[in-house]
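Take a look at the structures listed below.
Bear in mind that the values in this text are calculations on the coordinates, not laboratory data. This is a predicted model, so every value here is computed, not measured. Cβ atoms are built from the backbone, for glycine too; each structure is taken alone.
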Structure I
Amino acid sequence: MNAELIIRILTTATLVGLLLAVGMRLTAGEVVAAVRRCRLTLVLLVNFAVVPALAVALAKVFRLDAAFATGMLLLAAAPFAPVVPVFARMAKADLALAAGLTALVTLLSAFLTPPVCALAMKLLSGGGALHFNLLPTLLTLVGTIVLPMALGVAARHLNPALALRGLRPIEICSEAIGALSLTFVTVTEFRGILATGGWSLLAMAILSEVALVLGYLAGHGASGSRQVVALGTSNRNIALALLLAIANFAGTPVVAAVVANGLLLILLGLLHVAWWRWTDRQGSAVDGQN
């Protein structure tokens, strides 16, 4: 069994497990409530249009190698990582909104991410060397995102008690497989990761920070709600981007570029959480003195 097949299996298992758990955790009413509490059209526009367009612009400005630019584009087209609710809990943001919005945006990613990627590739290469297999990718994402989430929601509806009992074991197993997948791909693609230039990482960092600001501005209401959109917009779905890379660019440095940029996003996400926790403590201390 070759390394790319192992990565595909591990990544698919991670996505399926996490999204099955997301479906088991949520009810349709909670998703509807999340939608009503945010400016959904603006959130989707920022995540599926503005951020990918910005990625194309940065790739051209920094004159990135095609593989590094493609890795950044795949991440740019895959918003709201499943880890966003975890980051929201750590940042003391609106956890209910984080769960509902992450589920909905991830579900829409199955249909929106493939055409966004295909268009971004054409813009980047001018219709040249970069190719994206639209229909096979769309079918893959329907199987790994839509079906598991639908099964989870159905399980919650048909037998809530059983679904809640099985929820945590599924989450733990999926998170463990996800960690194993990221570790395995980091080891197998280590040379390619080291070859990722500083300009590529700088472009990804700029994209992440601008996305954070855009997400916060696109959010609505209290700071905790805005933080959720900001975290979802800046923390892209590494597992989804990896799956796209393996499906469309197997045997190329694109996989290593996704991993390198993805690791950077995880680091930046943790720094964002730490910053918001620190500012929250500072605000609490000032309130206590007053």
Structure II
Amino acid sequence: MSLLPQPVVTTEAIVLRAWPTGETSVVAALLTARCGHLRVIAKGARSAGSVLRPLVQPGRLVGVECGLDPRRQLQYLRAGGVLLDPLGGGNSLERTAFLLAGLELVELCRPAGEREAGLFALGREFLAMLSCAPREGVARLFYAFELALLQLHGLAPVLEGCAACDSPLPRAPGVSVRFSPAVGGVICGACAASGRGRDGRSLAWETLTGLRALAAGPTAAAGCEAPAWRERETGIVLHNFLGYHLPGYRLPAALAMLRAGRSPAPGAVVGAREEA
């Protein structure tokens, strides 16, 4: 048995998901600030009095100390503390569903290499904003997170001008535009009339205005008020764009919770990702 000290790292991490193993232990997938994606095993974490138990709850931002042995696929989680629980200050169906959907997107669309550091910062911002966002702002926050994820991959949709001919779009209501994942974003009426963007859909001006506001990021979206937004259309547009451009993307399973839950109240986001 080696008597050499084992490598250890202390880092902030987002708990992406966790599953039981053995009689009392838990395996968790973490996105860390210092080491990217790690899988850890928390021995005895399913025991009621375990100090590791709070550190493997999906959606939490935690500070952890764990092994960093390159020979191991599973590192040992040793200690840590909870830094932020987005559901701790008040839970709801919408908040839970969009939190789990965000975590699922991170795992499905995780970039390789140096961009993981950017993804951690983005995920941390999303959790911080989600923890204090009002119920009516949770969907907008999630859509801003999706747009920021596309920006991180270098795949952000063109929203300010025509993605086909580069001509500027007037920033006024009444302009006919179309949104095409294949072309790369919004296309003007002239390009649409010429046959460009047949894979896409007509886009309401209010939706385009909302998308432009969301492109500023989760923090900006949390403070945005846009009563004219068509949130259902926004969800469909982003879902189609992600599906076209990100390999491995699928509709996050957590969003089915919104469809299967209760009947939507006026302005609610239940069913926001149903295809038109």
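Annotations
- At a computed 16.8 (mean count of other Cβ atoms within 10 Å over residues 59-66), which of I, II: I
- Comparing distance in nm of label points 7 Å out along Cα→Cβ at positions 43 and 163 across structures I, II, the highest figure comes from II.
- Structure with the greatest value (metric Cα Rg over 2.2 N^0.38 Å, for residues 83-178 alone, set I, II): I
- Answer label among I, II for the case where Cα extents along the principal axes in Å, calculated from the coordinates, equals 56, 48, 34: I
- Source structure (of I, II) for helix-only ellipticity at 222 nm (-39500 (n - 2.57) for each DSSP H run of 4 or more, over all residues; to 500), computed value -26500: I
- Origin of the derived value 29.1 (mean count of other Cβ atoms within 10 Å over residues 75-82; candidates I, II): I
- Which of I, II yields 34 [relative contact order in percent (Cα under 8 Å, 6 or more apart), calculated]: I
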